[in-house]
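What follows is a set of structures to go through.
Any read-out appearing in this document is the output of simple, stated calculations on the displayed coordinates, not a laboratory observation. From a predicted model like this one, the values you see are computed outputs, not experimental measurements. Cβ atoms are built from the backbone, for glycine too; each structure is taken alone.
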Structure I
Amino acid sequence: MTLAIDNLMSLLKSLGVNQLAIITVEDVQFNEDFRLQCVQNSCGSYNKNWMCPPAVGSIDELKEKALKFKRGLLFQTVYQLEDSFDYEGMQEGIEEHTKILRKVLDNIKSTGVFKEFLPLNVGPCTYCGRCAFLDGQECRFPEEAVSSVEAYGIDVMALEKSCGMSYNNGKNTISCISLILFNLD
């Protein structure tokens, strides 16, 4: 890889990322079944957020968008929970993970390490306190909006397994992932 990508990976490690890998996009498995989590409204954002289904687009449109990239930077953070029902702890973990993603995206934008990139995160976009979708308005910050890996129908478990990362990191933990698809040229 390049020095800039090595620096980006060092930044991720310094921010507390537990596991990270560079992946090849052709190895990403897409499966509409994973998007069912969105349709079943498991996070409560279905039809309430521009970066969530159905507003974000069809699975075929998103897959086509993702396949325009050649590589990806996959990273995971793991957070300890009080017990397996610790919803507040889960939300705090997702929030902390998202802060890491935002720092990484700021770094990518300031250094120009990737000319083109597509960030995907765990759960719905939370850039705005209240998504403009709810008010019938266009996205206020489309250049900052981030969709979820689930909305794209990506098989996270298979992806992590393919690069030697563990999907399940022990009892009473939550594992959060982000995937930044990119092209260097």
Structure II
Amino acid sequence: MRQNIQVPYGYEPPAPSRKGTLIFYDSFEHISDEELGRAADEAVNRKFTKLILYPLHEETVRRMAKEPVSPFYRREDRLHEWRREQEGTGLAIAVEGWEGKRKKYTPIDTALRHLTEVYPAPHFLYLTPEMANQFASFSSFEEWIVKIRLLLAAEPSHPHPRLVKFSHRWDLAGGRLDSLDKV
């Protein structure tokens, strides 16, 4: 059903004050509540529309990190609990369970394709230094770094050569607030 509304001649709708999506891509095995809070603060400070927590399936973690990890549902439940504690902060936080529904290894390309189709642009990927180095080691990194930007939780001690090459496409959390405008 369509509704007509009247506006004064020359009316321009206000530009949205919030834009884009911050996607925290991690196994969340070793991420503390304080680190989740820093990611949420970053989303608020940079005026993102949404913070997406994207936990990785056990098979994905095994292939990427080759380390043992607790079951997906436990890590996902912990994130849902943390999200419920954050209600009322004014930031939309979602836990993306897509990889848990797939129940198998999901390449980062497939995950990013899904996330960029579902959530509003511009897309920023919030990564730990270790995860950023792993992402930079993949052959598809150069294809994705021109479509998304990275926001690193901390400075990598030994950054991957591709991270160094594309240093203009990533920023540190708590860094410049103007980098959102360069998308």
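Structures I, II were compared on relative contact order in percent (Cα under 8 Å, 6 or more apart), and the highest value belongs to I.
Starting from the value -0.34, -0.88, -1.39: which structure in I, II was log10 I(q)/I(0) by the Debye sum over Cα atoms at q = 0.09, 0.15, 0.19 Å⁻¹ calculated from? It must be structure II, since only it matches.
So distance in nm of label points 7 Å out along Cα→Cβ at positions 8 and 64, computed for just one structure, reads 2.6; which one of I, II is that? Considering all the candidates, the number was obtained from I.
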